[in-house]
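In the part that follows, the structures are each spelled out as structure tokens.
Quick note: the coordinates plus some simple rules give every number you see, no bench work behind them. Predicted model only: the values in this text are computed from it and were never measured. Cβ atoms are built from the backbone, for glycine too; each structure is taken alone.
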Structure P
Amino acid sequence: MKKLTSLVLLFSTLGMFSQTKFEKGYFIDNQNNKVECLIKNLRWLNNPKEIQYKLNENGDERSFSVENSKGFQVYNGPYYHRVSGEFPITTALTTDKGIEATPKLVDREVFVKEIITGKASLYEYYDENERNFVLFTTEDKQTPIILLYKQYIRVNSNDIKENNIYRRQLLEHLNCGTVEDIQKTAYTRKSLVSYILSYNKCVDPLHEGKEIDKASFKTKTKLGLIVFGGVANYGFDPSSIRDIDFENKVSPTVGLELEAILPFGNNKWSVFLSSQYASYKAKGKTTLNNVELEVGDIELSQIVNNFGGRHYMFFSNNLSVFMQFGATLDHNTTKNFNPNSEFRRSVYEIRSFNFGGFGGVGLSIDQKYYLNTTYFVGGSILRNDLDSPNNLKRFVVSVGVKL
């Protein structure tokens, strides 16, 4: 564990010097000038407030914000449009909802992200505690229609109710003979996108519009299969069986991993699911009257299933280091533990399945070639060895390639 902590601290320090790409884009200043530049693309999960940019590759890093920019775009990404107005506190993303049905309105000037462009355009505002939706129509492209909504709790009840004011707004501004469809439209991105696309098609069948950010999500979410192999250093230390040492052994390991690089944070975050095979076979020894004796042996084969997350830190367009953490489910396919007769075998039966966790660091080239180190914790394989919650020690070094 100390080794893992040291490695994490080292790679965290290196991460302070890692890079985020500046990509071609533009912003519109308050005088309606379009400024071509290189924007530091963080692929924002929450709507950004301040954006860093350069006028050229060798230029100084500058910034613009919602106060001095009407909008901006990284090319091939969604457009962010400045909107000022009264936004509802929907309480949809919080547990503290209250009994007041009327939404509290808060003045905001923010960048909202374009989701649909067409006769009716849909934008989204999102932060940790709130999600709002904004409409623009071809009749008035300058005035935003901020859709109002509120979740609340009925008095003397824990039932969550909804004040769907936005449906009246849709009926007033985007009604194409589809009142029933409006009543079915929920205050969610998926439902609003579906309705607005159908409205655009209704008013102009040749120009339905398109869901910009969905297409962007599909192209940016990268799914890949990694084949890897390496060596696993195993050790076994059941503390309830005193004065016995089991040998550390190194054995080969092979596996497959499915990784999804997420569409925000500039390709720096991913989730993965992996499965690998490894085995361990060793003898237990003790010393009695200065004589070394064999007092048992263990033979273990495992299918190690990992689910976790990974954070990349880029040092160039090609080279990155990463940290990873997650949970482990081991399936012990071979589980022979044979202590000598003085130990009660039934007490020390090996489980068929055991849970644990892992952490590690590694190096990647082009997010295609990998050098990976993983340390496993919480691997208790004996049923009743309560004194040893981590009696199986494992450290794996592997190399992999993404297909």
Structure Q
Amino acid sequence: MNIRNIALHVISRVLEEGAWLNKILTHFLFKIQDARDRAFLTELLYGTVKQKLRLDWTISKFLEKYSIEELPPYIRNILRLGTYEILFLNIPPYATVNEYVKLAKKVGHRGTAALVNALLRRISSERPEPREPWIKYSHPKWLYERWRKRMEEEECIKLMEYNNSPHVIFIRINTLKVTPSDFEKELKKNDVNFERLYFPETLKITTPPQFLPIGKSFYLVQDLSTQVAVHYLNPEHHSTILDMTAAPGVKTTHIAQLTSDTAWIVAVEKNKGRSRLIKDLGRRMGITNIDIVVGDSSYISFKTRFQFILLDAPCSGLGTLRRKPEIKWRIKENDIHRMSILQKKLLENAARLVKKGGFILYSTCTIEPEENEENIKYFLSKFTDFKLVTGKNIPENFVKNGFLFIEGIKYNCDYFFGAKLQKVR
């Protein structure tokens, strides 16, 4: 199985057709037996997507007759993959050039192969260095300029470097089916390295979970940040709980797990197809107390008023760029404003659905103030029967100025924001 051939197929799907890297990569990783090949493919693809702007800038330096956008997509992506290997991987350049010339011949013709050969050889020998920080660290210029308005240059560069670093895998042990101690024994028995973190069910693991020698009903891949968030909600046994934007069900099933599957959980999802993901995940995890409703949470209504509401709002996702690097090439600055309008609508409806004394946890995986603190300021000015409260059941270092704020760079996870709101009258 030719790894670079697979890489070309995947990178073309992601950068040309809008596919999600993690989903399509996972499909191929299951078919690759050699661990070194899996690691190489993962690094090559994530690195190429993360460094796309710098790669395109480098390639464009040596294009004389065409712009990079005018190249055939398969040649453009062969050049991106080859340039990434040359600039960022410890592989002899002659070997890289040779492999991608062969690939260019296979998918193109002699002329395109000659172009690939000439460009990669020049890139290998000259290795130009960009001066502009947004190019050097491969982030959209508008995003760099936006962050610089509220960050010092050094902090901004550290954030961009962090976004370009390899992400870490966290898992959640399904304590409805296995005890943490028994699960950890199985990991040790199979020489899987892990680190126990803040909660009994939370592990950081170095072996990709799809290859863990343990049944999939016993664990779930879930970033540390969202595990902390569900604990911050602190749902109670036998309570009524609403998850307003539930698919694919990761946090929904975590809530069920923390309440020992005794709470009544209503999971709302706008997309009927995605709602099936909640059902499938609940079945896999052995959960019985989730009712799934297909509807729009910005105006959906229930006769019941809920004790706990999780509103993990649709957002720009700019706190997840290590795991989902394609986001930075797809999102536009005006999307942030558009998201903040939707988030306010969802918050307003949540206020109508929670009972007196109950709690709303509003959360996002972004670092943009318009989607975070500014939304809460707006909400509290409009709904004076609510107050901001601080959860006491998570480590204090995750709470800042009354908000849940997980600074990803400190904990090797996604950035995450949360505000816990209580209806007091």
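Here FRET efficiency 1/(1 + (r/R0)^6) of positions 128 and 336 (r between Cβ atoms, R0 = 30 Å, to 0.05) has been calculated and equals 0.05, so which of P, Q was it run on? Write out the running numbers ahead of the final one.
Numbers: P: 0.05; Q: 0.40.
Computed on structure P.
Taking helix-only ellipticity at 222 nm (-39500 (n - 2.57) for each DSSP H run of 4 or more, over all residues; to 500) from the coordinates of each of P, Q, which one would give -4000?
Details: P: -4000; Q: -14500.
Source structure: P.
Kindly point out which one of P, Q the value 4, 17, 20, 18, 17, 12, 7, 3, 1, 0 was derived from, the read-out being P(r) over Cα pairs in 10 Å bins from 0, in percent. Before the final figure, lay out the partial values.
Details: P: 4, 17, 20, 18, 17, 12, 7, 3, 1, 0; Q: 4, 20, 28, 24, 16, 7, 2, 0.
Derived from P, not from the others.
On volume of the Cα convex hull per residue in Å³, for residues 24-263 alone, which of the structures labelled P, Q is highest? Please report the intermediate quantities before stating the final value.
Values: P: 250; Q: 175.
Looking at the calculated values, the largest one is P.
One of P, Q was used to calculate distance in nm of label points 7 Å out along Cα→Cβ at positions 280 and 320, giving 3.2; which? Don't skip to the end; give the middle numbers.
Working: P: 3.2; Q: 1.7.
Going label by label, the one that fits is P.
For the read-out Rg/Rh (Cα atoms, Kirkwood Rh), for residues 120-255 alone, a value of 1.12 was computed from one structure; give its label from P, Q. Walk me through the intermediate numbers first.
On the way: P: 1.36; Q: 1.12.
Label of the originating structure: Q.
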